[in-house]
Structure I
Amino acid sequence: MKKILVAEDNPASSELIREVLSGRGYEVIEACDGRQALQKIEETEPDLVLLDIQLPILDGFAVLFQLRQNPRFANLRVVAVTANVMKEDREKGLKAGFDAYIGKPIDAAALRLQVEQLLLKGS
């Protein structure tokens with residue numbers, strides 16, 4: 001079973017993502033801030049991370065930077081999840097090293113497709 005860490009501080013978004021992913025048979029691990037996300041990534045070694053950009057304590061960019069500096073997680077697939085959906089925001093996220101970019105509000109079908117594509121790439 002593939003493990004996906006969801007780092008999201010909005011309970012409604014977190015619940016939607018959890019329902020979509022667990023309904024597809026993925027094990028969902030949750031974190032509500034950047035520090036907790038890093039801790040849970042270390043502990044569980046997920047196959048994919050869905051990372052809100054605007055997390056408390058450490059934002060998504062800071063978490064991504066730390067992951068990319070760690071040889072264990074340098075190639076971990078990380079998806080930015082954010083309400084900032086302008087073209088420039090997407091380009092900034094991809095340039096920073098995110099593997100993909102999902103806008104909010106979350107489209108469940110697009111989320112499923114993106115996750116499946118990234119997990120296939122990572123196999």
Structure II
Amino acid sequence: MNSPNLIILYVKEPATSAGFYRSLLGREPVAEAPNFVAFALDGGFTLGLWRLSKVTPQPSATGSRAEIAFMVPGENGVSTLYEDWRKRQLPIAQDLTDMDFGPTFVVLDPDGHRLRVCEPDK
């Protein structure tokens with residue numbers, strides 16, 4: 001069975017984005033090249049950071065049309081991570097708030113990609 005196992009974000013500068021994700025994920029890339037950096041994620045996924053100017057075919061649109069979500073377990077897991085990322089001065093697009101699915105917040109990476117933190121689905 002074929003299953004997705006790679007998430008690719010188009011970025012302006014892979015080295016800058018790699019520094020952001022190196023700190024955020026607490027791990028080193030598994031591949032680094034001038035136009036592409038990859039991080040192995042838990043669960044068999046890989047996060048790729050591809051230089052936008054080298055993407056073929058070029059995307060037809062840009063903007064925040066998707067999010068990468070970090071589902072954090074535990075009663076105070078989301079709020080604890082919110083405080084940690086706030087202290088790191090990550091750009092917060094949505095402060096910690098309660099929504100239909102529970103507590104959540106959103107930060108932005110160097111290219112404006114949305115990173116949502118929430119509780120796991122129950």
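At a glance:
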| item | result |
| --- | --- |
| Cα extents along the principal axes in Å from the coordinates reads 41, 38, 30; which among I, II | II |
| With helix-only ellipticity at 222 nm (-39500 (n - 2.57) for each DSSP H run of 4 or more, over all residues; to 500) derived as -15000, matching label from I, II | I |
| Distance in nm of label points 7 Å out along Cα→Cβ at positions 19 and 51 - structure with the largest value, from I, II | I |
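No lab work stands behind these numbers, since they all come straight from the coordinates. Quantities reported herein were computed from a predicted structural model and do not represent experimental measurements. Cβ atoms are built from the backbone, for glycine too; each structure is taken alone.
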